[in-house]
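Next come the structures, one after another.
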Structure 1
Amino acid sequence: MNYDSHQRAAEFHEMAAHAHRAAAVHHGKQDHFTGNEHSRQAMEHANKAHQATLEAFAQSAELAKSHPK
């Protein structure tokens with residue numbers, strides 16, 4: 001389960017990066033409407049990635065606490 005939460009966070013980070021790249025391409029072509037939509041999607045993915053990262057970190061911390069040193 002811990003690996004899954006880290007994998008989920010990584011996937012959201014990749015989706016955000018992809019949307020940022022797509023936005024840059026569209027802005028470079030003066031297609032600002034589509035670029036703005038990709039930017040909005042990038043922010044949504046980045047927010048989900050941040051939340052997933054926090055959850056993965058919390059799960060990792062709990063797992064570390066449960067294992068004796």
Structure 2
Amino acid sequence: MSDVSRVRVAGPLEPFAAGFALELVGQGYASQPAAAQLRLMGHVSRWLAAGGRQVAALNAVTVDAFVVPRTRF
């Protein structure tokens with residue numbers, strides 16, 4: 001079983017990870033789905049960092065730039 005406290009988020013979203021985890025648990029997420037959401041947050045955060053983007057860069061266009069290449073199979 002995944003534990004949200006074991007998921008590490010690095011990059012520009014790191015300061016928000018603990019609060020996001022608390023919010024997920026508060027909304028009733030079970031441990032594994034909450035950990036999966038935090039891992040996704042970590043992927044986005046590392047992607048932002050790799051592109052030299054800050055949190056303020058998150059908008060619909062930026063999210064599409066992250067999501068679209070991952071959905072083309």
Structure 3
Amino acid sequence: MSEIAAHITGTVWKIECAPGDRIAEGDTVAILESMKMEMPVESEVAGVVKEIRCQEGQAVSEGETLVVVE
């Protein structure tokens with residue numbers, strides 16, 4: 001299992017995957033908004049999305065787990 005974490009502190013603007021989705025390395029799993037800029041969060045691993053640990057509109061801190069991939 002791998003965890004994909006927020007690389008910046010901000011707000012989850014959009015979630016781009018769902019549990020059960022197959023993703024590849026480099027795929028965007030979420031988009032964070034910080035200081036009026038949209039920053040994509042990309043997967044560092046390939047696999048299947050096991051769990052989404054955030055919701056759109058939620059404030060997240062740098063290092064907080066957003067998505068779990070298996």
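Just so you know, all these numbers are worked out from the coordinates, no wet-lab data involved. No experiment lies behind these values; they were computed from the predicted model shown.
Here Rg and Dmax of the Cα atoms in Å was derived from just one of the structures 1, 2, 3, and that gives 16.3, 58; the source is 1.
Looking across 1, 2, 3, the calculation of helix-only ellipticity at 222 nm (-39500 (n - 2.57) for each DSSP H run of 4 or more, over all residues; to 500) that yields 0 traces back to 3.
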